[in-house]
Structure I
Amino acid sequence: MEVTVSNSRVRGTARAPPSKSYTHRAILAAGYADGALVRSPLVSADTKATAAAVDALGGDAERIDDHWEVTGFGGRPAVPADVLDCGNSGTTMRLVTGTAALADGTTVLTGDSSLRSRPQGPLLAAIEELGGSARSTRCNGQAPLVVDGPIEGGTVAMPGDVSSQFVSSLLMAGAVTDNGVGIELTTELKSAPYVDITLDVLEAFGVDAEKRRDGYRVPGDQSYEPREGEYTVPGDFSSVSYLLAAGALAADEEVVVEGAYPSAQGDTSIVDVLRRMGADVEWRERDGIVIVQQSNLDGVEVDVSDTPDLLPTLAVLGAAADGTTRITNAEHVRYKETDRVSAMAEALDALGADVEEHQNELVVRGEQSDLVGARVDGRGDHRLVMALAVAGLVADDDTTIEGAEHVDVSFPKFFDVLYDLGANVDA
């Protein structure tokens, strides 16, 4: 699907979609339990993949109205009857690979071409250390994966600079092993707030886990028991970032975003980044409301080691700001649905921005940029598509984004929300 966004002004109120990261973990945690009601989840292609994985592993995840009703497998997953297809969802594959290592038998996991290009090696090695068997069918550390269990727990050493999802996977699975799992990190942990999200969900489901000086530890022989049998998913700040960026760049009066409550999400830092850039933004945390007005922005330096999903948003803000925006510690952002560093550099260049790409950073010189509409490729990446749509609000002429249907991964109604705020959107 192609979507064309024209130079527009926006105003009004929008609601943050539920958090994708929390929804994945809540559905899987409900699977580890005897069951649970997951309220206000994000219903998207990725979270449906996790729900399908719970089904395949012996549970049952059924959508009823605006929630997921999950009957769990009580910490003892079954061997799937067929290959487990995770689609485009890296979170599903990595979290569920740990679950599969608990099953008494062989599980095969695969995904689409993008997912089959993403690194899984450290997680496979960790499962081997814990007494299971895990390998890549192509011997390159990428899916398809073949996993044999059950693991009983233990201590593993693994790098933290490839994906924090490996840590989350082992923590969630480790709680129901006999011996628990200790994780010693051999490198600095990237995207650490995503592990904080996992710890937050574990606590809500009655599971003890702790952060240590050199890693993490989860005791074994625990049970997942959510309070009152249910869990409510908070709003998603990765998605909020596009709405706030739209307001900061193109608001006519103000844009109000509801459902933006404080949480463990690292991407809440978008509010502070906008303030540093000079945006007129107010976060009423107790009410879960962020109010932003169009502002003259200045370039800043932002370290995205803990917030990789913000890079596309920050790059667009930088292209419309005065001065230079330098996005640093970004190498791990190359291993997402696409190489987001390179993809954003290419797309912004096509739109007339002055962009300089390095292995570990992206430099955008807003004062030398004059955004003009063009045809750009969303690269099958929901975050690129949404960020480029925001750029289209302030570019001269029309911006046409190919592959726009991929917003279904995390914000299925994104273009409807943008249209309702007054943007000129033609799907």
Structure II
Amino acid sequence: MYRTPHTGIALIDEQGPLTHRELRAATAARAARLAAAGLRPGDRAVLCRPNGRHWVLDYLALAELGAVSVPLNAASAPDEIRHAARDSAAALVLGAEGPGPPPPGPPDRSPATGFSGIATVAYTSGTTGRPKGALQTRRAVRLGGENIARRLALGPADTVLSPLPLAHTYGTNVLNAARSAGAAIVVLTRFTEEAVAEALRRYRPTVLAGVPTMYRRLLACADLPLESVRCSLSAGQPAGERLAADWQERSGAVFAEGWGMTELAGLAALTPADDPGHPGTSGPPVADTGVRTGEGGELLVRGPLVTPGYLHAPEATARALTPGGELRTGDVGRVSADGGVTVLDRVKDVILCGGYTVYPAEVERVIADHPSVAAVAVTAMPDAVRGESPRAWIATVPGATADEAAILTHCRAHLAPYKIPRRTTFLPELPTTAGGKVARGRLPR
């Protein structure tokens, strides 16, 4: 097995490396400064820094103090920061300039209590209004990292390359996985094909983490030095068999697909690195986690990863959790006889077309296989006859040409007629979330 040249290194960012000892010392110093600023166990602090060592130091220092992280993307608008700070009754805002007071004005609601077992208040994307703060327990956050480390067989000889945003639960999970295994992690400021290629050449990582959109963009790169990579982790949205197979062929590395969400503080299912024989699925549930299908095929999850609820939102909590404490994930999928989890799509995004069920993710995976397609999203459009029909939104590879006729011809070779988009719209680029996923909800209406 390829051995990393970074044994003894904990973190590498654009400022250089930090050893495990240096990271521990810097974390203790940062925790002392935050304590001197008045932060106490159970206090909340909004963490809104760019990717890099300062984000990591603040995150680890808050954990050391027993305080609660409220992570936000560094590009968050002032209104988003104000909402998170007031809703969580934050004592500090940790931004690019360092610690600062929360925005002026009273909290949106009464101060929160009972935070002794809570590590994180993670605000969801807010597709139905203001973002909700999902509570993540300290146990769940710890298990989230340990589960990835075990499934990918991470150890001190590994170097993990992560272009993921640290403020996203998936990015935090990968950081915690590397730390729990004593591995080095290379944190990129942001994802670009050029930045990943340079990091691959310079640091020779053994593990690469990303979302399907990133892997599709990397496949289009002609010269990508992947010789050192033994395992590629994908999560955030279903990748599909074709992408998994194409990436494994190109890289020679295992394509380990995971499935999880903010309300689970990480991944509930993950392909083991030593058993990659089921491309397009997320593998079996992780330790102490149960997954089953409920009404309409919705995936339900039980176990210590499940959130205790949303901050200040008892009605939303009651909708998300069953009386028995299972999480209603909002994802539709299936669980095989041997426990393997396959995610088909979001329940709310399923298209009901003339009595048939169309999963947009399935159509997206077919269209994404067209060589001229860089990104694709499929949504529902009104249909006077069928009720709903699929509509495709496409961004093409720079310099490539494709029209609706070419896309539809490609679809007819791989999809049943009712799954073929009735309308195709080409855009210069598609909107994405902070985690790199295509954001269907932000497409033009």
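Throughout, read-outs are computed from the coordinates displayed, never taken from laboratory work. Computed from a prediction, not measured in an experiment: that's the story for all the values here. Cβ atoms are built from the backbone, for glycine too; each structure is taken alone.
Observations on the model:
- Entry that produces 1, 9, 18, 22, 21, 15, 7, 4, 1, 0 once P(r) over Cα pairs in 5 Å bins from 0, in percent, for residues 136-311 alone is calculated, selected from I, II: II
- Relative contact order in percent (Cα under 8 Å, 6 or more apart) - structure with the largest value, from I, II: I
- Source structure (of I, II) for distance in nm of label points 7 Å out along Cα→Cβ at positions 16 and 336, computed value 1.7: I
- Comparison of I, II by mean count of other Cβ atoms within 10 Å over residues 72-79 - largest value held by: I
- Read-out distance in nm of label points 7 Å out along Cα→Cβ at positions 8 and 48, computed value 2.5, structure in I, II: I
- Structure responsible for -0.34, -0.45, -0.71, -1.04, with log10 I(q)/I(0) by the Debye sum over Cα atoms at q = 0.07, 0.08, 0.10, 0.12 Å⁻¹ calculated and labels I, II on offer: II
- Answer label among I, II for the case where distance in nm of label points 7 Å out along Cα→Cβ at positions 272 and 384, calculated from the coordinates, equals 5.7: II
- When FRET efficiency 1/(1 + (r/R0)^6) of positions 224 and 352 (r between Cβ atoms, R0 = 41 Å, to 0.05) is calculated for each of structures I, II, structure II gives the greatest result.
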